[in-house]
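Several structures are given next for inspection.
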Structure 1
Amino acid sequence: MIDNTHSSALKLMSVSTSLSGAKWISEPSHFKPDVVSRQALRIQEMYGLPPAICLYLARRGIFSEKVESYLEPKLKLLLPEPNSFKGMEEATNRLLQAVLQKEKIGIFGDYDVDGACSAALFYKVLTLLGCRVDIHIPDRFTEGYGPNLEALQKLRDNNASLILTLDCGITAHEPLKAVHDDGLDVIVIDHHLAGPVLPNAMAVVNPNRLDDESGFGYLCASGVCFITCVSLLRALRKLGHTDLPDLLSFLDLIGLATLCDVVPVKELNRAFIRQGLKVMRHRQNTGLAALADIAGLDKAVGEYECSFVLGPRINAAGRMGKSDIGVKLLIEEEHQNSISLAIQLDQLNKQRRAIEQEITADAIEQAEAQLRQNPKLLALVIVNNNYHEGVLGIVAGRLKEIYAMPVFVMAISKDKIAKGSGRSIPSIPLGSLVLAARQSGILITGGGHDMAAGASLELDQLETFREFLRKKISSRFSFLPQKKYEITSTISVAGCNSDLADDIIKCGPFGAEQPEPNLLLSHISVNNVKWVGSSKSHFSAFLDDGTSKPIKAIMFNAANTSIGDILKNVNELGPLKVLGKLKKDEWRGGRSVQFVIEDIAKQFD
């Protein structure tokens, strides 16, 4: 039977200001409401999916003929022609020469998950092809980000005749020119924003080159590396080689990197993640399997486990000054060695968490002081002599969520250089701002993506940088946009069942630019309120609208926030609207569900 609720569901109850100060709006679409409604009905007729799912798909232009390929994204249909990338032909030819002549190859990778996965992928492929490979991951504190001359020369002195810079190198003009002038071949494979002048290298493969028209600028570096490996193996097949590595067996690395680097979860990236998670669940990578065990994962690895369990532990190596442990784990084949490396990463992650909590508390104090002095601030730049460089990006992300504005958190070195990381909100492209600041001579180094960037500057340029950000942002906004939550569909508590949770999972993977459906419950009363977790930071309750037995709900990290203070007296607020996500409740046996609260508003405001 066809559900005729789509038209009314399109007229969702908006909220101008919720308890958290956010605005709730209907999920935007490029299509007119009548088109969305008509297509949603068509999808339900053909596939029998719930109205909320049909609306979710229709708003994204996933009409009836596209539903199957969307729900089951296939690499063979989505992988591009490698030579559509600028520089790919030159890179492939040089890699082919290295493989045929069994050259020694040096890899210079970044110290985050994407860099580690990129390095591990090439290490596995090239060693299986008979090459010797050296990997260098820079120390965040003594070497900084990106290729440096000393490390490149060390790889050359260890007999590398070709060096790959992976997830870095696009702005490393001076060191790459120096080794190029010495006759060393370098291939840059990166995805960070490029300037008008490319580094001096034999080949530069980067879909974010200004002259690249492939349309794959949304890939992380590991995705670009995978396509480069596809091109290399294709070239080998043309020469008659048949005993070649199975690239599909390494998709766990690509899926993990794609999730952890917070690139848009769309098109090819969806296939990388979906297929990568399938490979990961077979536990073929000895190191990843060991890390999952040490982290206490006793269920199938999904998007959350990659982003918030495995990824942070691999990242902890670079953050805490042991940058090569992550990639060592990913290439390790022996079980006992993998366990040892996984334990080290787990311990480093615990240290990282403790340091992060301390710095976050101090950064919040600074932020509050700056906002008291100027309530109309458009960006925060937080600086401290004693901050640990390894956690600055995480702290910036925490403050960005709290204050809904771009945030830089920086540490001051002994030579009076402020270096740190920034995180942004969707409407403000931070990577472009940093690149412009660097080109204006304000920054010493800087680069990144729309949502995340790194930068360093002389301390006497700090106020200039703050003013530069203010002017650039104020040219677009007189005040920062109010935080918004998008509503997918209204639903009753009775509709929050396990079948719907299963259908939501089928629409995944979810991540950047591919949000999980937000469902709106209305006329809700709240019962059995508890504050749970080791530090009593999570709000737990049962939600009841009278349509079924109440559903268990939780709002994570609500304590010590503006909405958390209000929720201490939640039963005095009257009936509520509750916005959130429907999840399988892993703790209660698979078929149970719980509602993960995003925000709450009064029913009658």
Structure 2
Amino acid sequence: MSKEQITPVEGLSALSLDALTSVAYGPEAIIVVLALAGAGSLHLILPITLAIVALLAILVFSYRQVIDAYPEGGGAYAVSRANLGAKASLVAGAALMVDYTLTVAVSIAAGVGALTSAFPALTSATVPICLAILALITLLNLRGLGASARAFLLPTLVFIVGLLAIIVVGLLHPLGLHEAQPGRSLLTTHGLQVVSVLLVLKAFSAGCSALTGVEAIANGVPLFRPPRATRAKRTEMMLGVILGAMLLGLAVLARRWHIGPRSHQTVLSQIMGMAVGRHWAYYVVSLTITVVLALAANTSFGGLPILASLLARDNYLPHLFGLRGDRQVFDNGIWVLAVLSGGLILAVGGNTNKMIPLFAIGVFTGFTLAQTGLVVLRWRTRPVRWRYHALVNGTGAVVTGLATLVFLITKFAQGAWIVMLAVPAIVILFQRIHAYYQRAALELDVGVVPAKPVGTETLVIVPVSNLSRLTRFAISEALSLSPNVIAVSVVIDQPDEEQAYGHDLARQWAEWNPGPPLKVLNTQFTSIVEPVCAFIDEERAKGDRQIVVLIPSVVPTRWRYRLLHNQIDLVLSAELRKRADVVVARVQMPLEVPARSRELANKVSNVPKPR
């Protein structure tokens, strides 16, 4: 359905919010690390940001190539599988799945954190608000990515235009430069450590958190309208230009105004306050940032279900992840992502700081593998200017690999060890699922031309409890399947009225004489399941026949009445579906229940008591 597919502009709100909103914490992450060496080191934010923007350009360039080479989506997973082998692709897939889950939880928690900072009275409701936002985003994505992209487009555009306007005002003519800034400075007079290569690398790797989400567009190419690759590349380029401009503008302003960490104030809030003053523009953009931070979780809802569908196609995840719903979205992937993210939010109490040390490791692992895979692809195919492209991709692989190592080393004790355990565990799960599918394929002779099919005699067993129009309907349907039909009715030995009911039903059946015989099953059990299963075993022992159990049921036109019917269907179907030697089918008859009237009451009084 074309209306469920997205345009390049809608791609910014559907697949790029994670990357765009990273300007809220990427520059701050750099300044927090540099502040350890004192105020004199803060000028390094500009050269470090320039390096990050250069890496952003490499990544955008590379993922545009990924889109061209692998238009079916999958990003780092698809590149790694085609060029580095199955094991590398599984590492990429597992790392991205961890990162997507963290992205949802971190984005929503960060947005709610900004909200509770402005309205402290809501702090105690942090987790419920997080879960409510998660539920809203989940439902919008279940309605189709087009619906969520259009719903999020307005706040996304307000955020982009508003923040770029604030940066321009700050660069040309700041309005609040001399206003008092709230909070107190957290800079120390003397640095705790000298500016070293390791400190610069730590600041660089911390700032690289601003690049999370760059890969989501390449993962979600099938979500775009045709020509998909062209539209996805346009979105990737727009993301790179907008994000690069934001990062550079904020870095220039932060260096010019000597921005440092302050209590209860983010770096972005300080820059905005100095640029336009704490007036209506400041509050409009601040509120928009809160909204889009929470909505940045939508990036994962666009990327992970596609990734899961590709893993399912390759037999590394259950095949149900490859099934699309009515809205052309992978419903099962969306539900699993929502459940995992909701569990993570509950586990950390909606605290963003507890999740930040785990953030970005997975996506940078994917970056490194994707860049390395492109180098191998260039070497193997040798297209025009392949050496130049391989050099760019190789540089990107080295830089992102170095950033990943710094992430792991510097954040190991803060929680990075969890990711280091989670990724191998997920890879092992992928391998176990794949091994099972391989064994199942061998057992089923998948790919082998089977012998000619041979039909067998079919016996249809119809459970009944009384004579009614439903009984006639079920018997008629059974006779259309096979001339061999047996109706069965279970009668409990006690009390006496049950025995009498069984005799009456047998007599009524004989008078009706529909053709198929009625077998009354007397039993001591209080459930119909055991007697019916025992009867099936008896019929199975008589010969090699296909046995079909056809269960009659009614479908009331009003949904609220459906719980009042079909109890036999529920208990019998649940038990028989465990058996491989029986085909369980259901014959459904529509039921229109008229409004209550005196005539209906008189008819009901003559109906035998239900059993």
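Since every read-out is calculated from the coordinates, none of them should be taken as a lab result. All values derive from a computational prediction rather than experimental measurement. Cβ atoms are built from the backbone, for glycine too; each structure is taken alone.
Suppose you compute P(r) over Cα pairs in 20 Å bins from 0, in percent for every structure in 1, 2: which one lands on 17, 39, 23, 16, 5, 0? Label of the originating structure: 2. When Rg/Rh (Cα atoms, Kirkwood Rh), for residues 414-557 alone is computed for each of 1, 2, which one produces 1.25? Working through the options, I get structure 2. For the structures shown (1, 2), relative contact order in percent (Cα under 8 Å, 6 or more apart) is largest in 2. Comparing mean count of other Cβ atoms within 10 Å over residues 86-93 across structures 1, 2, the highest figure is found for 2. One of 1, 2 was used to compute helix-only ellipticity at 222 nm (-39500 (n - 2.57) for each DSSP H run of 4 or more, over all residues; to 500), and the answer was -12500. Which one was it? It was calculated from structure 1.
Of structures 1, 2, which gives 21.9 when mean count of other Cβ atoms within 10 Å over residues 230-237 is computed from the coordinates? That value comes from structure 2.
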